[in-house]
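> Several structures are given next for inspection.
Please treat every number below as a calculation from the coordinates, not as lab data. What you see is a predicted model, and the numbers here were worked out from it, not measured in a lab. Cβ atoms are built from the backbone, for glycine too; each structure is taken alone.
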Structure 1
Amino acid sequence: MADPEHAPWLRVIDESGEESLRCGHLEVVLASEAHPPFPVAARIVEEDTWLILSASVTVRESPGHPPRLLTELQETLPALLGSVVVREKNSLQLLAVIHDLDRHPSCSPESISRALSAACREAAARGLTSIALPLLGNGHSIFSPVESAAVLATALAAAPHGGLRRIWLVVPEAVRQEVLAVLLAATG
């Protein structure tokens, strides 16, 4: 019997006209942020090694003692490029550490691929069946939507899907058809 993780990708059009890609048990649905196709257990979010990109812009007074806070700050280490940091505030977020702001360009296809694999492993470890995934690398204008889709197609094909059944690929409506064409071409 064929391994569902490495089955060929198929294009599926349902009765509503919604297009998706299917690989074995995994379904990838392209939809805009304004039209979520299904509820998700977690969202993948672009992040940098110092966790600055997703930080709140609200300045709050810290209850800590200033010298202790400065010492803690000096001892803080960056997250590893290509890793995932889990944040559980209002909803579960998997912070894909794909940017190193000390580099130019700040992200690469390799960091996206490693972070996506790490996110899929984390989703499997938590028993998640659905996630939302943006066009990684496009959020901070490193890659165009089409370039990001090509990187994601390769990364998704190589990533362990585990128990994941559905991925909502968050794509602006204006580029959905272009992204779908790239995914179909890249996945054969």
Structure 2
Amino acid sequence: MDDGLFEQVNAFLNETFSSFKAITEEIKQYISSFYDLVSVNMYELKGSKGPAVLIANKYGTKKDLEDNVKTNHFRLKNRIVAFKKKLNERKAMIQSGIIDCAMCDGSGNLKKLGWHREEGVVTPTTEKVLCPRCGGKGKLTFDRNDKALINLILARMEGYADFCDNLLELTNKIAEEQMHSSIT
């Protein structure tokens, strides 16, 4: 893999891992509020209103806690769907073996800013120069080994996204049951 392609692949993997990390953080927050909802309902079932109120008060009221769980679920579901879509786009791009050069946005050229001085007047100028990353082609190509490695990484990320999706659906079912069976 040449340096330009390596930089670009590294950049889009880095972006993908950043999205991955953000989803993980949101799942952590969602699970925390989900756990609080289950705890509130368990304390209420035991007749221990004090601890239930203390936990719910972190969110305002129990209704606010329930709304928090619903809102976080909806937001996470959308983020996971968008993440999977982006993974599929990247997989298709990798399968083609050709990607647009990120440095020149696929044009093959960069604009070089300069200055023209004439009779005491300085004016800005731009000239097109060949992109040093893609050599003016606008595209970068992968070899078979590059594609295999990147596809392996993307497949692992897709597996994680599926796990997150399944976890979200399972906890949502439990949360729905908790909201419908709770003592108000």
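> Say we calculate percent of Cα pairs over 15 Å apart, for residues 80-119 alone for every structure; which of 1, 2 gives the highest result?
Once percent of Cα pairs over 15 Å apart, for residues 80-119 alone is tallied for 1, 2, the winner is 2.
> Distance in nm of label points 7 Å out along Cα→Cβ at positions 40 and 64 computed as 3.0: which structure among 1, 2?
1
> Match the computed value -25000 of helix-only ellipticity at 222 nm (-39500 (n - 2.57) for each DSSP H run of 4 or more, over all residues; to 500) to one of the structures 1, 2, and report its label.
Computed on structure 2.
> Assuming -0.72, -0.83 is log10 I(q)/I(0) by the Debye sum over Cα atoms at q = 0.12, 0.14 Å⁻¹ as calculated from a single structure, say which of 1, 2 it is.
Working through the options, I get structure 2.
> For the read-out distance in nm of label points 7 Å out along Cα→Cβ at positions 152 and 176, a value of 1.3 was computed from one structure; give its label from 1, 2.
1
> Thinking only about distance in nm of label points 7 Å out along Cα→Cβ at positions 48 and 136, which of 1, 2 has the largest value?
2
> Same structure, new question: Looking at FRET efficiency 1/(1 + (r/R0)^6) of positions 72 and 128 (r between Cβ atoms, R0 = 41 Å, to 0.05), point out which structure of 1, 2 has the largest value.
Answer by largest value of FRET efficiency 1/(1 + (r/R0)^6) of positions 72 and 128 (r between Cβ atoms, R0 = 41 Å, to 0.05): 1.
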